[in-house]
Structure P
């Protein structure tokens, strides 16, 4: 088979090959092509030494920060291309990076150091597909399988444990039995990996189509860096173990254990990271505070408040950015709050959280309902009506923020009201009177009311 490659890649390959070197595209780009996908980027492997690569591409912009490991990044027509010399990795004392590398002239030696068979395939126009480890067959079988001994591969780079789960979730591939066994066995090696890298893989898994089954099957792996999650498995809200049975109920109120419900909610929200995270953590606190065997506490215990604090602690521990942490914790905090179909109350919600957060909250609440027994699905219509009311508020440009008021601080200064705490209180009082319908959002009316409020404070 001949694969159509971008012009920049053709240039890079032909430059190497025409100068007497071997050169192949390799790894994820070949895998994606065989899957019928357009690669996000292309990597090239070659027997040319790094300095030779630099010499050959001296007319192009070069980034050589990966030189220690034999990688030269060449920019051809705005496309960055990583060109790496065939290599053999030394020992991995930190379970992440090789202590040293040695270069080799043998393509097979280079491919055998790679993580999974589906990523150990090379290609060029002269030799076609080069596949020493049956990666193409594993793609056809939809199988994630380590190259060689799984324990050795995961010992070299523990992050490969999460990469295996990610590939499984993204591609809807099964993890081969020996590879899966090794993942469970070696999961604690993840403690040696930087939390930023773990968080990055965790985010990608959450956003993948197959996240539900992968997380449930390998929950012990996620327990290593989020130990709070393991308690959700086999925990129902009345502390009765529920058997996984989609869209069937264990009793009239409870369909699943908390973990199964949670993963259904994750599946039901759009592929937006803060929504996926909020879905994953929305019930994180239930096993810790809803524990009675005789009394249902899902509406009595304040799991949302506790969950928001736990979520903030977890995301901070994993070093997510502050903006993401803020969005997610707000959604967890309010996910169980009742939102009434009342224009005035909705404007107060919009004031408190912003339009985007309220919209996200409705998305999360819908997903939460869909993750429960079918008896609760009629509540979706109520949320749709609430969205309709918000649409009306926004379309009519109704006032729910200080910036929407017909007056501002400059107007109050002109009236002789000094800047400071009292001015802020006056403006906020006016805003909520407008929101509640007690005052029209009209300049003269608001100015008169502001003066009246000010003189009452003197």
Structure Q
């Protein structure tokens, strides 16, 4: 069996050879798509270069004959990845290996087979992409110690980290219903906010709208209610990673989060990239878990694994780019705001999942675990504007004389990520995009009926 991660593999899909592509044959991320402008049922696809391989059609064409009697065949006709996620890693690995063989130049498929495969390729530019899974539950963690320290210092200069941080992975239950796929406009939320000088709270559009650069992990088979997932078995329950933008209304958050944590400041939208990069594809980019500072406690036994500490982190470079409305009108390219690495996270994805299930909570196929904002030790690696601008006090300078303390209407946030190292093929995650649109205007009585739109240019505080 040829290793699908072999850097020497070449595909007969020409665009997969482009050095700039996120989707060489060594990647093969999974998603859900249909041809744009049609009423076709969404189905499972695999990204290759600038194309989508229709996996369901590949089965029909006889290109995956050895899987026709497998549960994989039925799962690939589903409008979500959930049935495939439920099958577990042996089935995921077998499908990825077989798809790789179909797409390999000079491999076992005959010329006739390759011509059949070419007929079931859909250009990504002609594909409508969907959320890859139906997410029943979404949990957002707080796994970057650099992010937690930077944010904590803004509010608690003398004690930025709370006493529990280095003992327990911190998370909260997010809103699954407001997850949206990349490219979906994000409406500025309205809500209660109360500044330091305000006697009473006010209701209106958020003036401190922010993004959060994250990766999300899609859960596979999961566990029965009342059972745990041991740390050394956790990755058997993780299918792959996506880009995730946890949009945050900081002024709403500051007023509402005590004592129970995020609520309306987070639940209005979370953007997810459409392609899931499998843990199998990330295998060449494994690295040891980030070292803990001297004096930090060791993980408790249920979070401690020699294997996870040795290779449980992933070297993924993550970036935030911004294109303002003025920049797009002028034809200017987006500007990069930050660049960090997922390898800097304090907790590994296996630790997040093992902790989540440690009380017997049942995780289900398609559940999403957000990493929390990915920030590094350097100023240029901070993954949100709250950190980058020191809570709005130090706005970011943009080309053309613009500045940003927080997001303004018309701003487009673009998240990107890739893995690269010597001896391995570069792979990427595609993009996670969202444009901020104006808030709904409330009626004078405070009702929710839309009577127009209220545009907000966020102030520098």
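Read the figures in this text as sums done on the coordinates, not as results from a lab. Source: prediction; values computed, not measured. Cβ atoms are built from the backbone, for glycine too; each structure is taken alone.
A value of -0.87, -1.04 was derived for log10 I(q)/I(0) by the Debye sum over Cα atoms at q = 0.10, 0.12 Å⁻¹; which structure in P, Q was it taken from?
Values: P: -0.87, -1.04; Q: -0.74, -1.05.
Attributed to the structure labelled P.
Matching task: -14500 is the computed value of helix-only ellipticity at 222 nm (-39500 (n - 2.57) for each DSSP H run of 4 or more, over all residues; to 500). Pick the structure from P, Q. Please list the in-between numbers first.
Working: P: -14500; Q: -4500.
The value was obtained from structure P.
Compare distance in nm of label points 7 Å out along Cα→Cβ at positions 175 and 287 across structures P, Q and report the one with the greatest value.
Largest one: structure Q.
Name the one structure among P, Q that FRET efficiency 1/(1 + (r/R0)^6) of positions 47 and 199 (r between Cβ atoms, R0 = 30 Å, to 0.05) of 0.25 was derived from.
It traces back to P.
Comparing relative contact order in percent (Cα under 8 Å, 6 or more apart) across P, Q, which structure shows the greatest value?
Q
Taking 14.2 as the value of mean count of other Cβ atoms within 10 Å over residues 319-326 derived from one of the structures shown (P, Q), identify that structure.
Working: P: 14.2; Q: 19.2.
Structure P accounts for this read-out.
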